[in-house]
Structure P
Amino acid sequence: MSEQMQNEMPNKILSTEDEQQLLQPITDYVDGIQNKIDALRKDGANQVLALRRHMQQVKEDKNNTKAEKEEKIASDKKELEKALVIEAQNKDEISNLIKQAEDYLDAHYESDYYEPVLASLEIEKAEAVKRYEAHLVELEKEHEENLKEIEIENTDQKTQEIKDENYVYKNRLFDAKLMHKSELQGIKDHRHEAFVTKYHMIDLLRMSKFTFSQSQKQKWELYRYSFNTKDFLLKNGLYIVIILIFIALSILAPALKNTPLLTWNNILNILQQASPRIFLALGVAGLILLTGTDLSIGRIVGMGMVASTVIMHRGINTGGVFGHIFDFTNLPLVGRAFLALLVGIILSAFFTSIAGFFTAKFKIHPFISTMSNMLIIFGLNTYATKGVSFGGIEQAIPEMFIPKINRFPTIILWAVAAVIIISFVWNKTRFGKYLYAVGGNSEAAAVSGISVFAVTMGAFILAGVLYGFGSWLECMRMVGSGSAAYGQGWDMDAIAACVVGGISFTGGIGKISGVVVGVLIFTALTYSLTVLGIDTNLQFVLQGIIIISAVTLDSLKYVQKK
């Protein structure tokens, strides 16, 4: 690029021809290398891809006999071996050519093309703003002149004419604003296109196998390009408010209680308390994904706590279940722990599957089926135990399964494992895909061959398994103290955590990461307010405000999409 052109670029708006002139030397150089790479890939990498694709098509072709398929595949395999040899021979040369092209792009693309285009667009944007402001001034002047003319005229309809003129003026302002926004969007699109042109070239060079750095740069550019302030506030406004609340609490705690809130021990305590609750939230999240819910979580936790405490009790149980005193002291501690887990999971899954059956088979809303479960479980649990607490469990059991290593509570690792497993189930399995499909549109899912009954039952049973696991962990965290009343209100906490975390009640929308964030938010908020000595009833008020705010924002997002 000539020195004269370099001096002119920041001072004028580039035409299409100017931009093409700047880009041409770059595309010519890269295209030259691309042609060499294509020639090297023709009988190597490209042939490998074509043969593998053909073999897959042969396997799926039902018109061919088994013998014909085997013959064609055997022929393709022979050709594939030759192509793989050629691919290996040319690999290093292709890599060097790719590096040569990318080095050239790094050295020339930004300085010779992208930066001059950005400078041109900045000038274009500034001129667009000036035109818009001048247009507004012109519209206002015209509006004032029209009003003066109306005032001079002595007519009976003067008031109505003024209203009409004001209405027309507002419409003109609105149209001018739309035109200005459209012009700015065009400039934004132009900048984005100038950015991605480089990666279109790299895409061909690398056959879409970008490096980590290249992928991250493209993701960041896409985020910048698609960023919308209104959408951002709809998605993250509640989080921003909660963060501000935490900042305020962190400032108030040392001042009012002489206790720092953001300490390592407090963070570990929050994570420790949140760990069993993550299991519960993950369970109900699957039901919310299906546009359902579960009101029985708290009572299932109470049932699981009782069952776990009875089995892992320190010595012979002092209280009875249905009048029977249980004694598991003859079993090894590890066996008692696993038996408690198994019983808790079976009981939880049994009751959730009942609610799931009525929901899936008879289309009863989960609100009703799980509310019935809640009453049945609480009634049976209270009747069986007479409402008494069963005391503590063997101290050695928590030390085996959730020990603290250098003050780090390993119960957190159980929660991490659950998040990884459920994330895999949601995102990588057929059941997870069906879960989203049924939640998004159950009728369309049924038409496409998905068993809505099986998916619904699977979601409820999976929830039961997670509830049982969470109850078992909570029992060990609390070292027992199981009672029918334990877990009261946990259903609301779990549901609220999911809603705050972005699991939409409209169905088919949500991520595991959102569930985790929601649980951590509510646990941290409760812990912080407790440290400050805020009355529990006022904590409920704040939680209620957060929940209604989250649901409102979720509804706004849904309405906006429609």
Structure Q
Amino acid sequence: MNDKVRIVCLGGQDEFNKKMTLVEINDDIFVLECGEKSPGITRPGIDYVIANFNYLIEHKSQVKGYLLTHGFDANIGGLPYVYQKVPAPVYCSDVTRAVLESFCEHNHIAINFDYHMIHATEEVVISGHRVNFFSVCSSMSHSSGVSLHTSMGNVILLESFVIDNNADEDFLHDGKTLGKLSEEPTLVLLTESRYSTNLGYTNPKYKLIPLIENAFKEAQGRIFIALGVPDLYNITKIMQYAFKKGRKIIPYDNESMEVYERFAHLHASYKNIPTNSVLSLDEINRVSSKDALILVIGWGAKLYHKIALLASGENPDKRFALNETDTFVVGLTQTNETEIDAGEAINELYRANVKVATFNKKEFLRMHASEEDLKTIIALLRPKYYIPVYGALRELYSNAKVALSMGTGLNYTNIFVIDNGDAVSFDEGKAKLIPHAVLSGDVYVDGKGIGDVSHEVIEERQRFSDDGVIILAITLRESDRSIVAGPDIQMRGFVYLKDSEQISKEVNKALNIVVEQALKDRTRILDEKIIANNIHETIFRLVRRLSGKSPSIIPFVKVLK
């Protein structure tokens, strides 16, 4: 009897990050990736955005495992929240586990995952199904692709990879296992699309060392290098290079030190770096500026905030105060999600009068598959069907065009560009696209709350962010119709400081007029709601006339008997 196979994308299609793909074999569901994405500036107060996983909740007994191929937050950041409602075994490498545990600690989440540790290249059997993990060269060490065996052929996912046959063993491209898999029929191949519009191979443009050699040569004092936690490849290479050049490595803060301590013992390449080359924060004063390399490590937009605080002198540890002899290397590639934060941080570095080294998107690439990387994999595996995944819509289409141009039998009938919620089913070797097969969308994570924040709350926060808020408080006494406390007026985020004093005076004057009128009218009792409504209407019209803005007006009125 032939297997029935269905592939469903819940996240990552026509968007960046928040990756989640389901592979269903008969009645069993395998979850490939379970990530998150940044909420952006349009969702104030939200920590993370994850995929709508109601479908998994409804079919939780069928979920046989989470197969995590990389330790990026885009791949694992949603799991702590999904796992609480849909527990299942977690298959991942030691590095992916370390990142997941670090993510949970950072977000104060305590979960005992049912870990099943796998080597980057290993075959396991899950619920009777053969599953192959194979190493891929990625910026996160011990990353893998995954192949699920079915009676019609293998279902293979490759994401965040480059072709590099000379990489270290911690970042190995496992052509040998891929060659063995190519000897079996490939039912469907899913590959990432992020760099599908890039010509050529990504290698060697993801390597930072050639770009910073001049910075090392010309540096007059300390060298600061900012790197993202997921870029373990360049973190390890820079540490090796710093040791070679005789510089001591000093992690910038506890987070940076934690990354080193958490991952050092998991990498063979770290063995080439003597432990006395990495100093603690307390040892910084015993190293001359020309011998110091400061590693500034963090996650996404938060790393840019860290850089901006350091550049502006608002960082807590003043031992790292920047000066004109310092060199600051921003070893990050800007993305659509981080462009604003990156611009602000880099501007602050220039204001600090340090030598700044940054790299554009043509010079320095992240470790994603470009056109020739994709062609190499397609030519090797020769899939019967092809599904581009994980990227903006134009990147998904570009990936499809790459496959179409290969002359390997892929055409408009067996290449599927799908959206979140769509499914492609395979039965008796034939494929069928099912649009909107599963409920999809965004779920907001706010603190420890999952999906508790409504669009109305987001819109209210956005109004606060755009136009600000005025909070007015006053306490009255009914018996002698007097003011007991206040008025207290707090204005936030809607007017420049130079204009605030005059507007505050006008607001205070108008507030007193409304309250005095209520106190004088002895024919009515002092009603808190009526007085608050009158304050709201009066102050809103006044501020609108004076500033042209429409801040949220929040009056608090208390009447004592």
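Which of the displayed structures (P, Q) returns the greatest value of distance in nm of label points 7 Å out along Cα→Cβ at positions 39 and 439 on calculation?
Once distance in nm of label points 7 Å out along Cα→Cβ at positions 39 and 439 is worked out for each structure, P has the highest.
Using distance in nm of label points 7 Å out along Cα→Cβ at positions 359 and 399, single out the structure from P, Q with the greatest value.
P
So if we calculate mean projected area of the Cα convex hull in nm² for every structure here (P, Q), which label has the highest result?
P
Tell me which of P, Q gives 19.4 when you compute Kirkwood radius over Cα pairs in Å, for residues 31-254 alone.
Source structure for this number: Q.
Taking -27000 as the value of helix-only ellipticity at 222 nm (-39500 (n - 2.57) for each DSSP H run of 4 or more, over all residues; to 500) derived from one of the structures shown (P, Q), identify that structure.
P
Values quoted throughout were computed directly from the atomic coordinates according to the rules given, and no laboratory measurement underlies them. Remember, it's a predicted structure, so these values are computed and weren't measured experimentally. Cβ atoms are built from the backbone, for glycine too; each structure is taken alone.
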